[in-house]
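Novice: What follows are several structures.
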Structure I
Amino acid sequence: MAKLGKRTKAIREAFAGKDNLTVEEAVALIKGNASAKFDETVEIAMNLGVDPRHADQMVRGVVGLPNGTGKDVRVAVFARGAKAEEAQAAGADIVGAEDLMEIVQGGKIEFDRCIATPDMMPVVGRLGKVLGPRNLMPNPKVGTVTMDVDAAVKAAKGGEVQFKVEKAGVIHAGVGKASFDESKLIENVRAFVGAVAKAKPSGSKGTYMKKISLSSTMGAGVSVSVDSAITK
């Protein structure tokens, strides 16, 4: 059996016996044990009582975290003419049309968010098998297929987070950095949970939010009281 390092051992001891904490307690515990040599991301994982194989149980949406994610989001925009110029002026990292499609088809995906104007969807649609599995396919339901390119790019750059339930009924996302003040992390966590709560699908039966966990990139996870995470 491999010997545990001092850091790993210390984290395990700190988290031992901790369960169903309040958001405040969980954030304090995670921040206090985020000792990696880089600024770790604080991540949330939610187990939902849904089966996304059924259309009426799909959960997806977008939320603007009040304090941002602390991450430099790279944005690609599919647009032409004036809308392409608007995207560049708004701060998009990559802007193109068929040329960008060819780059993506070649396997070069150097962006975290993909936005498209409606007229570009016939082009972007060819990339479904590439962008879909990465949750990068533009979708009007989350505001990434839009004529308001300026607002979409600025929202993506400013801390907007998309979420989509996976096959096992799990949603996960980054909600800030370990260097954030505790109050800002707590606010972000509750904003994210609130958005998922509002996205409850019509087909959801029984308990919708089953479990919420918080962790840092290199740290252990801790369960959080669902009631504590929901904004009153």
Structure II
Amino acid sequence: MKEIAKISGIAYLMIFISGFYANFAVLESLLDINNPSITTANFINNHSQFGNGLLGFVMMLFFDALLVWSLFGLTKSISKNITYLASFFRLLHALFFGIALFKLWNIYQLTFNASNSVTLQHRVMKLLLDFDTLWTVGLLFFGIHLIVLGYLALKSQYIPKALGLLLLLAAIGYIIDGMAKLFMPNYIDYKDVFEVIVIMPSVIGEFSFTVWLLIKGFKKQRGLQNAKFV
């Protein structure tokens, strides 16, 4: 159980590192949502940087898939059926994110040694919109996964109850932001507010869970035999 906790903690940590690098340090730095010409030019002129960001996203997806296995092993003693449900929703998230990455890969191919034409700009912006929509749908499934994971933590005899509550708060943030992004026509006007709603609880909740897995998780295994629930 200790080894599974360590694997889960390392995987979560790698998701934080690769995700923040790929999304915030690379992708967000290349985007000018109101100017397709500048955005496309950034992809063309910073093609290697964009490629590094794409690799970061691929690493993020790999470790996310690894967590499907490791978290199942970590929580199956609490309730196997509910753990299957948590794994299912995390797999759905990984599936949608994987499909979304193909949109970025298409942009990477289109902008290799390309000229900045109006046609290319339209294609790039359409692919970016598709990427964002698919990832948002995936994050809704991820939010549901966190609800189930948070419930498992609350039912567990060895995961701190506070972590379960923090994971539930993170789940609410993902779901509120995802629903708003998909269905609010003026979402962009409140983007900063929704980013705070999703980023603050997710970073606090998931990072706290990561730290617990890496440092404190399962140091003492006494009582695990009594941790099963129907």
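Throughout, read-outs are computed from the coordinates displayed, never taken from laboratory work. As the structure is a computational prediction, the values presented were derived from the model and not from experiment.
Novice: For relative contact order in percent (Cα under 8 Å, 6 or more apart), the calculated result is 39, so let me know which of I, II that is.
Specialist: Numbers: I: 39; II: 25.
The correct label is I.
Novice: Work out which structure the value -26500 belongs to, where helix-only ellipticity at 222 nm (-39500 (n - 2.57) for each DSSP H run of 4 or more, over all residues; to 500) was derived from one of I, II.
Specialist: Working: I: -9000; II: -26500.
It was calculated from structure II.
Novice: Which one of I, II has percent of Cα pairs over 20 Å apart, for residues 58-129 alone, as calculated from the coordinates, equal to 36?
Specialist: On the way: I: 36; II: 48.
Structure I accounts for this read-out.
Novice: One of I, II was used to calculate Rg and Dmax of the Cα atoms in Å, giving 19.2, 65; which? Can you show the working numbers first?
Specialist: On the way: I: 19.3, 62; II: 19.2, 65.
Label of the originating structure: II.
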